[in-house]
Structure 1
Amino acid sequence: MKLYYFHDPMCSWCYAFRPKLQKLKEAIPVDLTMVNILGGLAPDEDAVMSEAMQQTIQHHWRRIQEVVPATRFNYDFWTSCEPRRSTWPGCRGVIAAGKQGAGYDDAMTQAIQRAYYLEAKNPSDYSTLIEIATGLGLDVDRYEIDLKSGETEAELQRQLRVTSEYGVTGFPSLVLDTAEKRHAIKVDYIDYEPMLNAIRAVM
């Protein structure tokens, strides 16, 4: 039995969900394994986002602040960076960090969110990811090689296939997989207990 968490490090709703996700992780039964799967929100893209897309995403940020008031965003990102609709570099960054030890993938995810949403830095740029890796104390030479390796790309594509296989189309998503059935667990941005209760009901 596994609890799959489908996410993207540059997904704004995943960023808003992190505090309750952490609470849920701490509360789930010890015999339940949680597996993070990168959903790859937006593929590689070099072009700057259209003005319409920039406004759409800023609207999502404002909506999140209405739904989850404790969530903070630094809107300077939109004037200090060249925003691109490209989250796969960040996904590769998470995978490359995970190669250096358990927990580094999650640490990289949090650091990407902090850089993007609070520090107005662009994790679509490999230079930003390398700067983040340096701050985490990773072996940066190894990280830079892993970031662009075929092995990392293959792992990203594997996780994208898992996302597709589970029918996940939005992030964040939780799916509890038992031997008999897959159960979608409704994400709650305000209270972790309804999610915990739903998981216990299935188990």
Structure 2
Amino acid sequence: MLTFEEQNHIYRWNGKVVPSVTQALREWVKLGNGRGYVHTVYGTYIDTPTFENAGDFGTAVHMGAKLIMTASLDWDALDPALVPPLKEFTRWMDDYKVKPQYVEEPMYSEKHRVAGTPDIIGTIQGFRHLDITDIKTGLMNEMTGPQIGGYEIIFRDQEKYRKPIVRHELILPRDGSPYKFKLLTKSTDGAFFLSRLFQWQCLNSK
């Protein structure tokens, strides 16, 4: 049985803590002095206030998008800063006639012993196959491909899904400029994710 503690971002399978997709990828690490974060692949540095503000904003946009998809968003109660990107989200849903089947639903792969919560799995106009879309609010998201590759691996294992799947990154700029909907086609994304997961498991095994 899978449980998820959203506040602490902790997944448990039958009571035992298991890694998440983002933990396995370990894209960013906080420096020991606490002043900033460093990208573990590219070495990019972002100071702590900027990084954590961006993270909080992204979390709020994700929550707003979820409420839009469940028809329970109170637009009048929104922080004004969230309105522009969420208006773009609704425009994207209208443009592509999006029909979500899974909305931020925690999932688990017993085969790979890893959990994750894909943003949206469903159908979109113009594509024949089931789609996994991940929402981003930053313009540079180097690890989106491997991240969604991880979600695809988990979804396939949990649901025993064997049909083709398409993957997209939906970028909702903070300033409300037009959304960018990017098809992800790199065939090595899943393998990259599994390699990082294997590293995580080796380093954290007891």
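Key figures
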read-out	value
Top of 1, 2 by mean projected area of the Cα convex hull in nm², for residues 103-182 alone, largest first	1
Distance in nm of label points 7 Å out along Cα→Cβ at positions 15 and 175 - highest-scoring structure of 1, 2	2
Which of 1, 2 leads on mean count of other Cβ atoms within 10 Å over residues 23-30, largest value	2
Relative contact order in percent (Cα under 8 Å, 6 or more apart) - highest-scoring structure of 1, 2	1
Value -16000, calculated as helix-only ellipticity at 222 nm (-39500 (n - 2.57) for each DSSP H run of 4 or more, over all residues; to 500), assigned to which of 1, 2	1
Comparison of 1, 2 by mean count of other Cβ atoms within 10 Å over residues 31-38 - largest value held by	1
If Cα extents along the principal axes in Å, for residues 87-134 alone is computed and equals 27, 18, 16, the structure in 1, 2	1
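Rule-based calculations on the coordinates, nothing more; no lab input. A quick note: this is a predicted structure, and the numbers were derived from the prediction, not measured. Cβ atoms are built from the backbone, for glycine too; each structure is taken alone.
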